[in-house]
1. Quick check for you: by distance in nm of label points 7 Å out along Cα→Cβ at positions 54 and 78, which of P, Q is greatest?
2. Name the one structure among P, Q that relative contact order in percent (Cα under 8 Å, 6 or more apart) of 25 was derived from.
3. One of P, Q was used to compute FRET efficiency 1/(1 + (r/R0)^6) of positions 22 and 102 (r between Cβ atoms, R0 = 25 Å, to 0.05), and the result was 0.20. Which label is that?
4. With FRET efficiency 1/(1 + (r/R0)^6) of positions 38 and 126 (r between Cβ atoms, R0 = 35 Å, to 0.05) coming out at 0.50, pick the structure among P, Q it was computed from.
5. Name the one structure among P, Q that distance in nm of label points 7 Å out along Cα→Cβ at positions 30 and 158 of 4.6 was derived from.
6. Tell me which of P, Q gives 48, 13, 7 when you compute Cα extents along the principal axes in Å, for residues 46-85 alone.
7. So if we calculate distance in nm of label points 7 Å out along Cα→Cβ at positions 14 and 62 for every structure here (P, Q), which label has the highest result?
8. Consider the structures P, Q: one of them gives 19.6 for Kirkwood radius over Cα pairs in Å as calculated from the coordinates. Say which.
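Bear in mind that the values in this text are calculations on the coordinates, not laboratory data. Owing to the predicted nature of the structure, the values given are computational and were not obtained by experimental measurement. Cβ atoms are built from the backbone, for glycine too; each structure is taken alone.
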Structure P
Amino acid sequence: MRKNKKYLYLGYIIPAIFWITLIICGLMTENYNHFVNTVSELGRIGTETQYIFTIGLVICSILSILFCIGLYKTAKDLKLNPSPILLILTFSFSILGAAVFPLPLGLHGILGSPSMFLPLSPLFALILWDNASIQNIKIGSGLILALMILGFLTFIPNFMDNYFGLKQRFFHFAWTFWFVFLSYKFLRL
């Protein structure tokens with residue numbers, strides 16, 4: 001498990017890179033409001049922040065795959081079902097697709113949509129992981145799952161329409177907490 005530790009720390013680093021990228025791009029974009037505007041607008045073709053945003057997301061994607069490798073190997077060592085970890089790859093590929101095919105390209109939405117399956121990761125952890133070595137995994141998984149479900153508010157029309165960016169960020173906060181939670185729990189083993 002010692003070899004996997006360097007990959008497990010990525011659960012802290014990936015969210016930091018993502019949020020720093022968002023903050024920098026948001027500050028560089030005139031009249032951008034994180035509560036109103038979508039994340040993808042920061043990488044829109046022709047914007048001043050397009051390449052910064054793309055590079056940040058591609059780095060997050062690559063590191064996310066490495067994070068999954070570390071989690072997978074650790075889960076195997078603990079004889080945990082790897083399904084919750086493999087579902088994180090939906091995020092990895094989704095964020096890569098959204099970065100490589102920025103708005104308004106049609107593939108942006110298509111390749112960015114697999115992350116809709118990411119809430120299955122804490123759900124499956126809640127159901128499948130019952131190991132005494134990972135204390136409170138069910139409580140954390142359940143709370144993060146609830147926060148991820150709030151991200152689906154983006155699909156409800158006429159509900160907080162003026163705050164689409166805020167609705168979208170519920171999901172981003174949720175995966176951030178999920179990555180940090182998994183890093184914290186797996187590094188303590």
Structure Q
Amino acid sequence: MPTQYSLPVIHPSFELLKRSSRILHFIAASIILINGVHHFQIHHYSKVICFCQLLLAADIYLLVFLSGGLLSSATGVNILFRLIELLTLMGIGFVLITDGHIMLGYVHFGIATGYGFLFYREYRIMHSEAVDIRQTGITIPNFLTDAEISWHDIKSITPNYHTIFIETLRHKKIQFQLRTNLKIEELQQIDEFCKQHQRNG
């Protein structure tokens with residue numbers, strides 16, 4: 001019998017983030033485009049940097065309007081473009097501050113920080129969109145940080161073919177829908193594993 005199980009789940013917060021990815025990319029592209037056009041109109045700015053911003057904005061717009069469901073399913077593509085947006089927004093903020101536009105520069109740094117958090121969270125989705133059942137307890141994916149629940153704190157855990165239901169001794173109830181239905185033998189093994197560790201816990 002395996003020493004741990006990892007069950008991919010459908011997390012509501014993660015799904016909302018995936019569905020929002022297109023509008024978030026659109027916002028970043030619009031900020032980059034506006035900044036590029038603004039700098040293009042100022043004579044002392046490098047036209048190469050301006051054209052690079054315009055080209056980058058155009059690439060993101062193409063991704064937004066032509067990707068279809070790619071952004072919702074391909075988290076790796078999201079992460080790559082989120083990193084590009086993050087670095088670009090930080091660069092814009094730095095340029096604005098060095099030009100004396102302190103407040104506007106810090107606004108861009110604030111936006112970049114938000115996109116940095118999105119980058120971190122989307123990276124985490126690739127690695128932690130699952131309920132992990134181990135000998136020490138259960139790990140549940142959360143939007144900010146994954147939650148660890150020891151067997152001492154678990155009142156009951158009920159795996160089903162398409163869901164998993166967890167209730168703690170503090171009467172907290174957690175339920176997730178599984179991405180793939182469990183087979184009969186998998187369900188039996190997981191149920192036996194949980195019951196054994198609940199007794200030992």
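1. Comparing P, Q, the top value of distance in nm of label points 7 Å out along Cα→Cβ at positions 54 and 78 belongs to P.
2. Working: P: 25; Q: 22.
It traces back to P.
3. Label of the originating structure: Q.
4. Here the read-out was taken from Q.
5. Here the read-out was taken from Q.
6. Of the structures listed, the value fits P.
7. Numbers: P: 1.5; Q: 3.1.
That would be structure Q.
8. For Kirkwood radius over Cα pairs in Å, the value 19.6 is produced by structure Q.
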